[in-house]
1. Using the calculated result 0.94 for Rg/Rh (Cα atoms, Kirkwood Rh), pick out the matching structure from 1, 2, 3.
2. Given a value of 2.9 for distance in nm of label points 7 Å out along Cα→Cβ at positions 21 and 133, point me to the structure among 1, 2, 3 it was derived from.
3. Determine which structure produced the value 47 for relative contact order in percent (Cα under 8 Å, 6 or more apart), calculated from the coordinates; the candidates are 1, 2, 3.
Structure 1
Amino acid sequence: MSLSTTPTPRPNTWKRLRSGILWVLCIAIALLSLRFLVFGIAESMDVMLEHSQLRPFATYTHILLAPLVLTLLPFQFWSGLRTRRPALHRGIGRSYALGILLSGTAGLWLAVTTPAGPVAGWGFGLLAVLWLGVTAQAVRFARRREITRHRRWMIRSAALTLAAVSLRLQLPFLAYGLGFDLGYTLVAWSCWVPNVVVAELLLLRPILQRA
């Protein structure tokens, strides 16, 4: 008498699921972030309206390039692309890093001059500084062919890039529950600090498993 058993899920099922979620979130939020191209800043992104009037170059550099960086992020973690088309992987990586250099610098200037107050300014400003610095480290290790270190720093860079996703998922709830001003101040920190914590825990896990 044979016993029927439920097929064991493939080991990479969760990996594929995580990858799929990453792709969907990055592309969806990037498209949502570019809505100002259709509706204009005043109608679709009023929180950036004052910036766009007083600091147009920094504003448009940030809000145009940040979504493009977010779109490129899943390609950097596509193992098949790294294996089969390493030159393309490196080219996309350079575009990703250049986008962060320009968008992050513009974002830092916007954070310093934000009318939302010093707490929000420090939150977004520190995010911009870390985004620039962490990605620069990832690039440095890639140029030195220290691939393991490069990948670790790319995970940190990804966590900061995904602050764009966290912000848009959190802000409607925070604004509804706390009011927009307080919600916006809080999201300046909550959009990226938990991401960094999760990334560091993921990086620490192999060390704990070996202990």
Structure 2
Amino acid sequence: MSVLSSVGEAWPVFVQGMILSLGLIVAIGAQNAFVLRQGLRREHVGSVVAFCAVADAMLITAGVLGMAQALGDSPLLARGLALGGAAFLAVYGWRALQRARQASSLDVTTMGQGLSRGAALAQAAAFTLLNPHVYLDTVLLVGSIGAQQPARLQGWFAAGASAASLLWFSALGFGARWLAPWFARPRAWQVLDALIGVTMWVLSLLLVRHVVNGL
């Protein structure tokens, strides 16, 4: 197989991983508010962004490789988890569309005073690792979907999902002064949630089609 054909095969998988990860990570939440807050204050931005991105990449990779190993000898379990993931994405998309009907914004003005580097990283770790949803979304959901890919493409899927985290946290941290006014507008989040909802539904349908075609 030539290099061009290999890249042509891997690129859609990379993009799928990126879109899925972005859909899950782009939401109003404590971790995003904290990264944006550090960016606005220009406090240890590089360290916080690097920690959040690396932590996500490790969780994603562990999820994809671990789920791939667990599902390798159990096609029935693989189909079951794929359908479960499709259902989760459908519900997640519905909730995003429900949020799009309501006005909300991301407020970082009440998140305290300046922090030392150690304190900032400790808070980043807490927001990242003590959130139970990170294990459901990042490890189980992203891992099980990534494990559905052929073995030679699983790394590309994980790379795409990890790249999404790096891009998002970098945009929040280093672009905070430009992004904060946009995130303070409820209408902007309504549009974003609507896009996320539709994207999650499309990914859900693709998962169902993958299972049906595999029968």
Structure 3
Amino acid sequence: MSRLSCAAAVAFVVVACSSSPPDFVDPDVPGRDENPDGVPYPTDHLGRNERAGRRPGDRIPNFTFQAYIDGDRAGGLKTVSLADYYDPDQKRHKVLHLQVAATWCAYCSAEVTATVKVKDELGAEGAVFLEVIVAGPAVLKGPALEEVDDWIERHKTNFTVGIDVRARRLASMGVDGTVMPWDMLIDTRTMEILDSSGGAPADVVAYVREGLKFANSQPAARY
């Protein structure tokens, strides 16, 4: 799969924020190792490399986050594992768009706004969305739960939002919280990484549809 074009969205921010609330308490919590159909999540060929031409990308590891399902804060934080999205038979969806964001990042804000508008349309085509917030109002700071709550409220987010304080989990994917947003397209048949790149897509719809086109026209990767 050719590299997907992205708008320039690289930001380096250093902010003194002594009055900001404390980071969200983010211990590892037990996740799920099986998808909703009881199929175990693959454990081979895990890594961070995206697809390059005919060479399959690695499978994304089965990360687990505390998250607001569908942006529903009233329901409280729930456990979300990437195994929840593993769908080898494409019963529920075909492509996962994973957006990694920071609340200080204006490009992240614009991307969320754009995604909220097309979530249902692209969902009907087989896309599913997960946002993971890794920082608050400053690089490598937070997020605090209050900042995540405010982020969801401001954007009226209608898809699942997870928390990974200071990218403790996603650092293994090359995310360090300074280059934001970070976007990944995952083929949910195999959890293959089709694209992983810093910088917001120039067009969220076109970006996701390129992943859908691949999932609809190409066989699943064989490892």
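No lab work stands behind these numbers, since they all come straight from the coordinates. Quantities reported herein were computed from a predicted structural model and do not represent experimental measurements. Cβ atoms are built from the backbone, for glycine too; each structure is taken alone.
1. Values: 1: 1.03; 2: 1.00; 3: 0.94.
Considering all the candidates, the number was obtained from 3.
2. Details: 1: 2.9; 2: 1.8; 3: 0.9.
That value comes from structure 1.
3. Working: 1: 16; 2: 47; 3: 30.
Answer by label: 2.
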